[in-house]
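Please go over the structures that come below.
Bear in mind these aren't lab numbers, they're just calculated from the coordinates by the rules spelled out. Note that the structure is predicted; figures quoted are calculated from it, not measured. Cβ atoms are built from the backbone, for glycine too; each structure is taken alone.
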Structure I
């Protein structure tokens, strides 16, 4: 086989991290959004492309119809997804027919979704080959371990996957529609209740406020008591685009609480600590100490301050017999852990043996896709 470039595209619900195999960081980190020019809006004073992706699309949102192709970890708009991938390759100056595209998929992704992605990439985008690794295996690989409980939490979903000796125990894996977006939306509602004129279009602003000011309370009741009696001890000042100053107190820790008590926020899911408990409990008990002593967090949402400490405290409560074993750590570069794992993997000498080429796709068909992990 001729030498092909390896392009990694970690396409998330909110951001896409794309780059070249062998490099430690992605070359592109852009919003996973496609913009198509609105035919009814033309201006001689503004150059409006027919189609754009990422920040380029958002900067022209007045003149474009925006499509977010991925929602809660699932592709909801295949046409937009295909165009987004094609334009991502173009921005990286990579010809589809000269590259292998590596796209991580979260655990418990329906087979039909992976098959559709393979068909589009090979038949429509025209890439030379594809590889769909399981995302928690990449986080594990980037952490240079072979056994861990990998918890990935981005904007749309959180997954919990036990992995022992490099083999994921998928029957124990958990997937939640609960992640960073829910924290952002909880904070938005709290700010609206205070009388701030913020609508759904303000989510980007609220997300930035969350990232700068929010934290996870280690002991929520004590933190609430502190905020009630001495607000200045938990206060932080946020600045809105118009210069307005907003002092945040209880909102800073109450919004992230949705991750642990989603029912109080009308979110029908279990908390992330409960998902971790279930994932471990469904494994053979001989694996419990190995998994609990190697809990690895990755994804943008796990960077919330104190999240790892709170999760450790909850796991200690739920597994008292293993309290001295529990260890929760963040992956190196949590937001880019999947990318880094895929990048390292792509440099292994035998990597191309795992790639599904265009020829193999046409001779072996869908079965070849389902064998990829």
Structure II
């Protein structure tokens, strides 16, 4: 369904705007209200449940898996807003993960910054660089933006792998954890994971708050019909830049967490394979479901280390799963399960009282 911009303006001004064609266009024909989780409740749940999980695991094998997965979860939450909600086809997340990871390593190992100073400075660097890059690449609409950002991971990873200043192929080593000391790995991993959980809760709150706000309404309209959004008075260029900066700064934070958890920063986390892994984490579980994305990050990280066979063939397995999911249900596994449930429920549900049963002959 399409609505002309001039018609959209009249619909917004009408008394029945919440149930108008515009509302159905923005939210979907079957939607009557927003169904995003409450930001505060979701953030509190992540903070409490995540902290209990990482403390209980105490830095053991699965605790390490969860710690690494938290970094990818932070990046993926930014992608929920950028690719899943606003449908901005930008594939530069690993580049800004590199900004976070390498920025952390350089400031700590070469300039002796402490952890708090490093986090603040690297986030500021990520914000400024995303603002500069975004002001250029977001001028390109649609597929042109995808092509403009698709090659960035290749260029950056190749440069990092051949630069002595950035540690060449070995990267930057001996990066401090976010909390604790390297000498006691288990405690440091647990404490760093606790900080990562808090970062994840904050990012999730911000993402859900954006999606539930008036800005989120504009982003959803932009994702479906930019002419409609422009007719509603949305500044397309400003909103594109804001979404790009949000996703990039969140990816920078994810890079900081990953470098602190791993203790190093290598060019592998910027490579195209890392970008594909992020897309798997986003699209397979459900590109608009923050909790499903977090669960997907933990599962992918676990599979990558569960066995030699799986770690060797993970890229092939991920590609097959991604293709199958996108062909069957573009909104991901959660939406597929919901659709199967609705189908089964509609078949098993008994007929309403007073209504004829299926295939029953109706007589006067």
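Which one of I, II has Cα extents along the principal axes in Å, for residues 186-329 alone, as calculated from the coordinates, equal to 54, 37, 26?
Derived from II, not from the others.
Taking 37, 22, 14 as the value of semi-axes √(5λ) of the Cα gyration tensor in Å, for residues 98-281 alone derived from one of the structures shown (I, II), identify that structure.
I
Any idea which of I, II comes out highest on distance in nm of label points 7 Å out along Cα→Cβ at positions 194 and 290?
If we compare distance in nm of label points 7 Å out along Cα→Cβ at positions 194 and 290 over I, II, the biggest value is for I.
Assign the value 21.7, 70, calculated as Rg and Dmax of the Cα atoms in Å, to the correct structure from I, II.
Numbers: I: 21.7, 70; II: 22.7, 89.
Clearly, the read-out refers to I.
Can you spot which of I, II the value 19 was calculated from, given it is relative contact order in percent (Cα under 8 Å, 6 or more apart)?
I
Name the one structure among I, II that helix-only ellipticity at 222 nm (-39500 (n - 2.57) for each DSSP H run of 4 or more, over all residues; to 500) of -9500 was derived from. Intermediate values should be presented prior to the final figure.
Working: I: -9500; II: -22500.
Here the read-out was taken from I.
Suppose distance in nm of label points 7 Å out along Cα→Cβ at positions 58 and 346 works out to 2.4; of I, II, which structure was it derived from? All intermediate terms of the calculation are to be shown ahead of the outcome.
On the way: I: 2.4; II: 5.1.
The value was obtained from structure I.
Taking distance in nm of label points 7 Å out along Cα→Cβ at positions 178 and 274 from the coordinates of each of I, II, which one would give 0.6?
I
Given structures I, II, which gives the highest value for distance in nm of label points 7 Å out along Cα→Cβ at positions 154 and 338?
Going through I, II one by one, distance in nm of label points 7 Å out along Cα→Cβ at positions 154 and 338 peaks for structure II.
For structures I, II, which has the highest computed value of distance in nm of label points 7 Å out along Cα→Cβ at positions 50 and 314? Provide the component values of the computation, followed by the final result.
Numbers: I: 4.8; II: 2.0.
The structure with the largest value is I.
By the measure FRET efficiency 1/(1 + (r/R0)^6) of positions 114 and 242 (r between Cβ atoms, R0 = 41 Å, to 0.05), tell me the structure among I, II with the highest figure.
II
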